[in-house]
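Next up, some structures in structure tokens.
Computed from the coordinates by the stated procedures, all read-outs in this text should not be read as laboratory data. These figures come from a predicted structure and were not determined experimentally. Cβ atoms are built from the backbone, for glycine too; each structure is taken alone.
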Structure I
Amino acid sequence: MAKFITLFADKPLNLLLGGYLSHITVAYQTYGVINKDRSNVILLCHALTGDSEPYIDITNNDKGWWQNFIGSGLAFDTDKYFFICSNVLGGCKGTTGPASINPETNQPYGSQFPIITIQDIVKVQRVLLDKLAIPHLKAVVGGSFGGMQATQWGITYPDFMDNVVNLCSTLSLSAEAIGFNHIMRQAIINDPNFNGGDYYNTHSPEKGLKIARMLGMLTYRTDIQLTKAFGRETKRSSEFYGDHFQVESYLSYQGEKFLARFDANSYLRLLRALDLYDPSIGFKNRQDALSKIKARYTLVGVNSDQLFKINEIRQSKQELEMAGVQVEFYEIYSVFGHDAFLIDYDFFAPMIKHGISK
């Protein structure tokens, strides 16, 4: 079960793009045993809709998002390292987000929740580590949205970690990916129940959020995987304009399942944080920002990834190298596309083990 801590009770967090937040609750989880000199700590940064629990005791009939990666002798070896993972600022799995109670109004933040950035998310993570008396990190590891967090850690706190491991993520989001996110946002904000984001005391925008999730799922997988899994198979009992094909039924199921675990306002805020990520904010340019990274940097791309495309990841590698960053780059193929870093253990385990042990 996640642990909880309150941060910024004495002094508010001033956000990068304006506004502030105080009395921030952070949900976090730990795995493994910390050693005497606290030198074996690794921070895990979750993807867009993840949470603070990448591993869950399977006796609860549930699984974490990196369930098969964490444990004795595995990629994230709990015999060697002590792992910390927190739900991001703006989320809805225990950390303060739009659904949380605003201490100034005693009502959910809703539309009043400020715009957040990955830089803000990383700052909250750093304060959490300070509270936990963690002086240094062996590594910061993240995939997708988490990979951007890992990169920002290297820029903002260059002396705080030995290694950065970025799985399936670029230094900024492409125009096409921003376009996908725009369509997902429009599905949510045009839901009749959205009410400008203030829907917590009434009906939530479930239809819009479901549509958004279905589109997102298409960017996470590949045409090859979908063809292999569903092809043009139809349902025995179907709706001509609804779930007629099996792939439609799969997407509808994923959208429906998402409603039980995620908040529409959090999805909007985190999508925009993904769009807005730019490591050069506060620096002369991107090269100036990237040159701050002192950690050894591992970058892994999947050449079937339809969200963070391989040519964009190769460009990120070149930019990092031009800034003097020590980069180890791996390019693999997986039928699962972007989601491969969550699924293809055999591909990713050796690279993760090497990336965090240097």
Structure II
Amino acid sequence: MHSVVAFTDTYLPTVNGVTYTVESWRDRWRARGGRMDVVYPDSNDYDPEDGEYPIRSLPFPFYDGFRFGLPRVPRTVRDVDIVHAHTPFALGLGGLRLARREDLPFVVSYHTPSSEYASYLTSRERFESGIERLSESYERWFLGHAAAVAVPSEATKRDLRRRIGDDVPIRVVPNGVDVDRFRPVDATAFRERHGLTDSETLVGYTGRHGHEKRLSDIVDAVDGLDATVVFGGDGPAREHLEAKARKRGIDARFLGFLDREELPAFYSSLDAFLFPSPVETQGLVALEANACGTPVVGVDCGALSDTIEEGVTGYHYDLGDTAGFRAAIERTFAEADELKRRCLDRRESMSVEHAVDRLAEMYDAISAEA
């Protein structure tokens, strides 16, 4: 098994898709007899384990939960075969520096287009467009140094290939879901804890409340449906969502941040998971919901076009089509039992173990080429 060091700009105690992926891959890699160290920004709120190397960092004021780590390489990181960056930013540059210095294969995981962060830096459209162009140019430069770029879906592969050309190999390596954790569970206690009755039809979303995720489309779509909307998570769009739901008279509950241990019960309590975000590279929460037997209604855009299997694990609607979104929700309600069965039939194919198999294949391939 290869010895790997992963560089990431987001890690524990912050919980998000990147953190979860890095941690779960690391744990499975170790279980298979390999080594995967992690270099991450120090938050002073987390005690590192063996093989975890915090780097001095500063908070990033424009994006909650993100810290700006210095592009350094810890002296204690040594004797590795592969450098794997999960970010193109500060610590990703540290990983690139190590790979160049030691002449090691350099792999990059493409989790989020860097241009998506432009709206967090400015609200002025002209400046935002300029930042997006600069971000895309920088991204092409950074990815151009990789022996391979790992993307979580075929849709993301197609989009990235269009933007960076054919010079860099792109491999699909799904993030994967911990199917031992994410499975159907009794959600009675969860509903009671959050004041939700067994008789309510529940639809919902959990994750970052970012404006780019178009979560207000959920409020528009459920207007007129006999259903309660449940939002887990938090973020800059929450205040707007709450105000819009109040104005429309929508029964919406905002639960705030949910511990990861609560998520299986959250997903299991829903009749449908709603996912209007057009900017996903895979949409891990959609797969987590499916692993719990909950179908997903999502926009037919970006990675969700592939992540959701039409009529199998949920339904799509066209971006901006509120009536289509509402109709897809109603169809999901009507076919709930059959969709649940089909979701559960696909649990193994979405597992972290399957993802790490693909990861190992990529590492073997670039090592052989090197």
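Observations
- Structure responsible for 20.2, with mean count of other Cβ atoms within 10 Å over residues 272-279 calculated and labels I, II on offer: I
- Which entry (I, II) yields the derived value 1.7 for distance in nm of label points 7 Å out along Cα→Cβ at positions 160 and 208: II
- Source structure (of I, II) for distance in nm of label points 7 Å out along Cα→Cβ at positions 56 and 152, computed value 2.6: I
- Structure (I, II) behind the derived value 14.5 of mean count of other Cβ atoms within 10 Å over residues 104-111: I
- If you line up I, II by distance in nm of label points 7 Å out along Cα→Cβ at positions 248 and 296, the top spot, with the largest value, goes to I.
- Entry that produces 1.00 once FRET efficiency 1/(1 + (r/R0)^6) of positions 112 and 192 (r between Cβ atoms, R0 = 41 Å, to 0.05) is calculated, selected from I, II: I
- Which of I, II yields 2.2 [distance in nm of label points 7 Å out along Cα→Cβ at positions 8 and 216, calculated]: I
- For 14 (relative contact order in percent (Cα under 8 Å, 6 or more apart), calculated) the corresponding structure among I, II: II
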